[in-house]
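FYI, it's all coordinate maths here, none of it is from the lab. Just so you know, these numbers come straight off a predicted model, no measurement behind them. Cβ atoms are built from the backbone, for glycine too; each structure is taken alone.
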Structure 1
Amino acid sequence: MSSIRDIVKFITGPFFIARLRATIYSVFYKQSSSHACIFKGIYLTLRHIKWGRNVLIFKNCRIEGISRFGTKRYTPLIELSDGVTLQQNCHITCAERIAIGANTAIASNVTITDIEHGYTDIRTPIEWQDLIVKPIRIGSDCKIYNNAVILQGCEIGNHCVIGANSVVKGKFPDYSVIVGIPARVVKRYNPLSGQWEKTRPDGSFIDPDKNS
């Protein structure tokens, strides 16, 4: 009897349902992999999302491709590579392309967007003005902590850490620890020396012999 209860508990449990949901979505939206877990989101435009194996999307995420705004049309693509995890309440909006590399873990309440609203006409509400769109690339094996905001045009290298509450815009090299508002690199692993070293805000290494 206990084994029957365990089976019933498993097939009615949240992870089983999330995996079943991902399998159904994979069939309807012609995904390359059905090995994912997708919990119920606030808003998911699945036709604009491509996911790989072992992707995990927790509840209450908003992952939205913007295909039309005002008079302009867009062809958004949100790519979640193998092993990407999105914790609850993540907010992703995309009009062109947001690519997230394999095994990158994104904590709760993170915002990622490749758009911003222009501010050229003071007679028009900012929310109604044309979009400015620049794609985002986040590398593999990264960790993005709670409440971080990743803004349009970001290029984040592999194996980077982004600190909680950081506001990130710009290009950042591999093995960087990125924190602050606006975010900057505070240290970085140097594969030549095999050591963690201090850097300039752009991630370039400081030569200790020059004290610069």
Structure 2
Amino acid sequence: MHIPALLQFLKELSENNNRPWFLHNKPNYDILRAEFTELVADIIQRIAKFDDRIEHVDPKKSLFRIYRDVRFSANKDPYKTQFSAMIGEKKDHKAVPGYYFQINQEGILGMGGGVYMPEPPTLNAIRHDILTNPENITKVLKNKRFIATYGGIAEEDRMMRAPKGYQHLPADHPLLDQIKNRHFFGFLEIDLKKHKSKDLGKEIAANFEDLYPLIVWLREVLE
């Protein structure tokens, strides 16, 4: 993928986020989207070497649309200023763990995965497993590659207090912070303007391999 061309397009889109500009530049967008699809296809084949469930994922169906849903948003800009993809058995990242990455207009590559904003039944199942089978999540949290790459499970939106049903746990319970989580994912960011990669697909897939222990645990809990 021609990253400088993508970053230039996204930068200009962020400065001209309107339909006339986009339609005028759509031929360029179509080329970049095709290149991004090829990148996703390459990453899928690399992931399949350590996660065979991903082998037959359709790269085209993994891509997110660039068109924003503005119906309930104060921001009425019609287009996203990032290219992104969710690679998993299903694209529903709220219920099925998967691998996600994006490249935005600032040149930041974000990547990681797990489950994000899970529905209450999914969240309850994960929390129940943490409490009743603590060895499972502990194995993930002690995985050297996962910790080295992601630093652990992300703390985004972590609750200040124990959720309902877990308020009886002592304040020093070793996994209380994990039970307070609202999401279960790992995530990291790389500045592509400073970081030059000879093989971006290979690098992204390698980081996804470090995420695999979390994916395996979540699958076991949710299936």
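Taking volume of the Cα convex hull per residue in Å³, for residues 74-185 alone as the quantity of interest, name the structure among 1, 2 where it is greatest.
By volume of the Cα convex hull per residue in Å³, for residues 74-185 alone, the leading structure of 1, 2 is 2.
Tell me which structure, out of 1, 2, gives -13500 once helix-only ellipticity at 222 nm (-39500 (n - 2.57) for each DSSP H run of 4 or more, over all residues; to 500) is calculated.
Answer for the origin of the read-out: 2.
For which of 1, 2 does FRET efficiency 1/(1 + (r/R0)^6) of positions 26 and 114 (r between Cβ atoms, R0 = 25 Å, to 0.05), calculated from the coordinates, equal 0.15?
For FRET efficiency 1/(1 + (r/R0)^6) of positions 26 and 114 (r between Cβ atoms, R0 = 25 Å, to 0.05), the value 0.15 is produced by structure 2.
Between 1, 2, which one scores greatest on mean projected area of the Cα convex hull in nm²?
Largest calculated value belongs to 1.
Rank structures 1, 2 by relative contact order in percent (Cα under 8 Å, 6 or more apart) and report only the one at the top, that is, the highest.
Largest calculated value belongs to 2.
Can you spot which of 1, 2 the value 3.9 was calculated from, given it is distance in nm of label points 7 Å out along Cα→Cβ at positions 66 and 130?
2
Looking at structures 1, 2, which one was FRET efficiency 1/(1 + (r/R0)^6) of positions 146 and 194 (r between Cβ atoms, R0 = 25 Å, to 0.05) calculated from, given that it came out as 0.55?
Label of the source structure: 2.
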